[in-house]
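Peer 1: Structures for review follow.
Each reported figure results from applying straightforward, stated rules to the coordinates on display, with no laboratory input. Just so you know, these numbers come straight off a predicted model, no measurement behind them. Cβ atoms are built from the backbone, for glycine too; each structure is taken alone.
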Structure P
Amino acid sequence: MQLKSYQSKRKYDPILPGSEDWPVVQISRNRKEFIQEVSEAAISRIKELTRNKTALIEELETTLYKEKARIKENPWKVDPDDDYSFWSKVKAQLVDLSQKRNKDQEEVDELLERIVLRYATEVAGNFNPSSYRFARAVATFGFSRLLNAARLKKFGAFWRNELTLNDKIHINGEVEKLRAMAKKGTIVIVPTHSSNLDSILIGWVIYTLGLPPVIYGAGLNLFNISLIAYFMNSLGAYKVDRRKKNVIYLETLKAYSALALKKGCQSLFFPGGTRSRSGKLEKDLKLGLLGTAVEAQRINIQEDGDKAEKIFIVPVSLNYHFVLEAPSLIRQYLERKGQERYYVENDEFSSSYKILTFLFKFFTKGSDISVSIGEPMDVMGNPVDDDGYSLDPKNRRIDIKDYFISQNKVTINKQREEEYTRMLAGKITQQYSKIARVFSSHLVAFCAFEILAKRNKRLDFFSLLRLPDEDLIIQFPEFKNTCKLIREKIFERVEQEKMTVANHMLEDLDSVIEHGLHNLGMYHAKRPLIKTDDGNITTMDINLLYFYRNRLDGYGLEKYI
């Protein structure tokens, strides 16, 4: 069979060569004014939600309660030094307000403004073109040299130029169309998320494809790690603190994203909200930041009418043979699934040293990465043609302005926009399933786990994960036949354009199996799949096997085993 996907190994010319033309530079140069705009927009959103003074005070009290709990139960070193004192002053002011019979609206507003401004300042990125270029050069040079040293197994090869990151990271899919849409409007890239490496990887991809720098929605926890924090700060990431669940913070975060999009900043965030703990492709996306794209598009139409800048959503699938953090991620997932009330979020990326160690071992092992670019679409999830026009199911051009019109004018309707956001999320997850590249490692993990599951179908899920070692042996002929069958079913779905496979999946079956066994979980101390001395298949860690099996979850393949 022939692969239809386009694969790029070239470095593209920048779409906007001069940094003075980058929208992210404009908002960074006017950072103070932009933060003030964000604060004003957030306050307006919060007041619309609370409606009256009493409700607003209750929201302030809820925010205080949650923040004090965060400081006590889950502090991070990246938190500001005055965190405790700031919220203590908020508490004192709220206590003072509660003792007043006639609560002063001006005093309530002033307290809200102080909290929102603090949040907006914390969230805001600080993009610097020179730092960006330096970080980009360091990452490209360092990773490329590391790749040469690792692949050629010689320290002296560190300085050679035979191999580049293009030999390691394969970009495929709708590359040209993505670049075309970036010239016609504002791009919002929405990747899958499985590793802390994702942010660095997608940053390199954006640079390679010649796209203008984007604003990142990066988890604040990443800034605990000095190496990643340096690159994130240099790339102008805005910070997302997932510990903060209060309405005031969330509305401030949404206001930041919506306003940046309105100003034409190319944007990137992980709509799954966090790394996939189970190893599955994301199905239930977080709608908060995603909804800001719909909101920004409506604002553009309100202000500029038929000349409104268009916002394009581009799903991206990041595909690895193995994920460094898989042991801790699957442990957290199973603890949740097993009704454990508490779990500790901890992973192998706890220090810069461990990241560098991982990178060297990763390159030494020779495992490839694939980045799959999906079809660009509008904020309603409609496909777009090469000129950026939205298309209906019959491929007829449509005007997205019509989605926002009521009684012959563009109107604000939050409930309507929430429904549009849900529609968009559904289209994104459909694309994830289509563009996620199936690797040999995914195939062998899926087949092995499903053989064990069908063999022990009377056991419940957690009993299956506690099988003794002697019950985890799979005869190689059975394993090979299952791999053959499932690969055929995958190829059928590829022909139907429902799935995508890596080039190595087209090799002869024995080569595919050996490739999968070699690459699957190669960095882990306990390998998810190994061959026994007598040539059969077993697992050293069935939990990890389940994690990698889940990459093929949702395609209905298990019914064939």
Structure Q
Amino acid sequence: MRLILLLALALGLFWATAASAAELPVTNRTVEVEILALNDFHGNLLPTPFYALQADGGWRMQPAGGIEALASLVRQERARNPQLIFVGGGDLIGASPLNSALLRDEPTIAALNQLGLEFSALGNHELDRGRDELLRMQKGGCDSSDPQRACKYAPTYDGARFSWIAANVLDTATHQTFLPSYAVREVNGVRVAFIGAVLKSTPLIVDADGVAGLSFEDEATSINRVVYQLRKQGIRVFVALIHQGGDSRQHYDVQDCDTLTGEIVGIVKRLDPDVRTVISGHTHRGYQCRVDHRLVTQADDYGHLLTRITLTVDAVTGRELRQRSVNLLVDPARLPPDPSMHAIVTRAQSLTDPTAAHVVGKLAVTQLVRAGKMHPDTGEAPLGDLVADAFLSATRQWNTQIAFVNRSSMRADLPVTPAMTESITWGDAFASLPFNNKLVVMTLTGAQIKTALEQQWVLTASTAHVMQVSNGFAYAWDGAAPIKERIEAGSLVLNGHPLEPTQSYRVVMSDFLAEGGDGVAVFRDGTDRVVTPLTDLQALTTHIQRHTAASNPAGHPLAADRIVRRN
């Protein structure tokens, strides 16, 4: 009888417990994991102009970003949730303003270290200075490819306390990944794997020396391989950090947008079903979109936005149930400056201001923009016209006739904000052309020049990669025509005369383009090459100085109709 009573009591307790468990709300069985994401910071320690959405639904250009406000927002978010995971989407350094670039981006790394960034996807610009310099930035030390700039911010450099990760970059000698493929964080018993990748076309947009000895595999295939390995270890939640992106017609604050286009879409569609969240970069856009029910985000650029992502995970099964996101504006007017970041900015400015403040000369207008201001968008821009003319002027001793400039080399308008005096400083010029590329002169036939112009759309069908050309050269293209068939027959003209397919012409460009950068492979076939001692920045500043000295300031407010678009 006693045994029967004990069994009955045990069964009663079991059913009571089961009933209580069944009645528990779902939230008691879930864990929320919060992620804060930054991408394409590019060493922008100070605020930069940004079109921000206003309360009345309108848009207004205002300063946004800056490491002091950024740190303030990160600290506010951490105070709300100490277990927040802070990650990056790549291009945290490289193509940076002078106050970071002249110090080899060491102030930026110091700031990100203090902010507690944990890991970031590798970006293409992290490879601008080569693999060895990237490893120095990661591990520390003063043995740099540019000893004049390394370890000038501080006597020693201890390296990044966060890790760059990339599952799709292999060392061709060892056939092993060049960097760690992933990182794992645990929050309330839930393990979350972050898997990194950089766009596989990196060799087309980075100097050849920067990627020597590295191979770049398919992004989705590489991520899926890591997911398969980690799933066997019991991990069920995966976040992809992919330095590749897209664009959306919807605003950066629209949640679950459905208009995402670009390279990232095809990558996301091929990811393992367990990858439910993708943090993207590279295209400098702000969006929070859905692709096949997966969340795909990007936080604009230069620290203008931070993306907060909340993952809801079943604590019993470890499965990710849902995701939601919000893009947070980094508004210096509303965020108190962080004192520790103020000290970093002050130190960096004190070391670089004397160089930055040197006046180069004057322009004929208050600002030259690097994006086209014409309809339809031809791809030509006022700043591009000036830079191409500067290249041509600087290399006349090598009998150059045409200059080509890749749009991606121009990183900021000149100046960034309109100057009432039209004066241009060395810092302004550096912000526009920060790569210090050498100028290369070569001989091409008219047929090869036409091929080069056709190849400028290999990476994107838009106007984003339309090369800028110098005064005296002109052509027309058809936006409705297929890639490699867009240049209008007979439209190529040099100084009023048709370009002859078999005739030779002397052309100049950056060493990046000369090695087939941006997919313009035919430039590698140029003959009679001269790698000049001149850099793009030297050419630009000298051009401005000469025009100023002659009381004929350079520049015009609109593109000069050197490039015509038919459709």
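Peer 1: To which of P, Q does the computed value 4.5 (distance in nm of label points 7 Å out along Cα→Cβ at positions 230 and 430) belong?
Peer 2: Label of the source structure: P.
Peer 1: Work out the source of 5.6 here, i.e. which of P, Q gives that when distance in nm of label points 7 Å out along Cα→Cβ at positions 54 and 134 is computed. Mind dumping the intermediate values first?
Peer 2: On the way: P: 5.6; Q: 4.3.
This figure was derived from P.
Peer 1: Moving to a separate point now. As an exercise: distance in nm of label points 7 Å out along Cα→Cβ at positions 30 and 382, calculated from one structure in P, Q, equals 3.1. Which structure is it? It would help to have the intermediate numbers written out before the result.
Peer 2: Details: P: 3.1; Q: 5.1.
Derived from the structure labelled P.
Peer 1: One of P, Q was used to compute mean count of other Cβ atoms within 10 Å over residues 278-285, and the result was 18.8. Which label is that? Don't skip to the answer; put the middle values down first.
Peer 2: Working: P: 18.8; Q: 26.0.
Label of the source structure: P.
Peer 1: Next up: Of the structures labelled P, Q, one was used to calculate FRET efficiency 1/(1 + (r/R0)^6) of positions 70 and 406 (r between Cβ atoms, R0 = 41 Å, to 0.05), giving 0.90. Name it.
Peer 2: The read-out comes from structure Q.
Peer 1: Could you figure out which one of P, Q the value 28.8 for mean count of other Cβ atoms within 10 Å over residues 38-45 was computed from?
Peer 2: On the way: P: 21.2; Q: 28.8.
Comparing all candidates, it corresponds to Q.
Peer 1: If helix-only ellipticity at 222 nm (-39500 (n - 2.57) for each DSSP H run of 4 or more, over all residues; to 500) is computed to be -16000, which of P, Q is the source? The partial results should precede the final answer.
Peer 2: Details: P: -16000; Q: -8000.
The structure behind it is P.
Peer 1: Among the shown structures P, Q, from which was the value 4.0 of distance in nm of label points 7 Å out along Cα→Cβ at positions 206 and 550 calculated?
Peer 2: Numbers: P: 2.7; Q: 4.0.
It was calculated from structure Q.
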